[in-house]
Structure 1
Amino acid sequence: MFAVNNSLIRFWEKEFSIIKPKKNKKGNRYFTPKDIDNFKIIFHLVKERGYTLDGAKKKLRENKEDTVKNVEIVSQLQGIRAQLVAIREIL
């Protein structure tokens, strides 16, 4: 989904307290939709915006609502761009 290694997902799980997957007896992780949304926010901050892990943690502590809104807006704009590119290809 994020095109990153599993080890990075596990690392982010340790680093960010907002990610709390359920684990079964074998240790397999089951991520909730809320965990996935939190991963999207972290991915946006770290990989797309270039924040350090400490910077991303600070941003989430101070301004989580604004960050969530920004991630949603970026996602919508990417969808619109994909549609426009598809229309351009048709023309």
Structure 2
Amino acid sequence: MNGILLLIGVQELGQGPQEFSKEQKQDLMHIAICTALMPSGYYSLDGNDEEGWPHFTQLKALPGFDLFEQENFLKDHILLYFQSQEFI
């Protein structure tokens, strides 16, 4: 799951392949989660900073799922992301 989130984050950042620090990788995974959950109204894109990194605002609270349900919720949204990008 972390690898897929990282790849989505790199795709959404749009700066191509490069070396990322541990903190940047965490930021990329955050970008991926926010992007995947945007169509369901959980996040909105505020814009990009001067370095081109996107920033988001949380619009509503995430459901109070247990860990298993939370992972399935995110997997469903990742599949929807791939469909919307016509990857699948």
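All of the numbers you see were taken from the coordinates with simple rules; none came from a lab. Everything numeric here is computed off the predicted structure, so don't read it as measured data. Cβ atoms are built from the backbone, for glycine too; each structure is taken alone.
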### Query
Which one of 1, 2 has mean count of other Cβ atoms within 10 Å over residues 17-24, as calculated from the coordinates, equal to 9.1?
2
### Parent structure of the calculated result -22500, given that helix-only ellipticity at 222 nm (-39500 (n - 2.57) for each DSSP H run of 4 or more, over all residues; to 500) is the read-out and 1, 2 the choices
1
### Message
Given 1.0 as the derived value for distance in nm of label points 7 Å out along Cα→Cβ at positions 9 and 33, which of the supplied structures 1, 2 does it correspond to?
### Response
2
### Message
To test your reading of the models, identify which of 1, 2 gives 16 for relative contact order in percent (Cα under 8 Å, 6 or more apart) when calculated.
### Response
1
### Summary
Value 36, calculated as percent of Cα pairs over 22 Å apart from one of 1, 2, is from structure 1
### Comparison of 1, 2 by mean count of other Cβ atoms within 10 Å over residues 1-8 - largest value held by
2
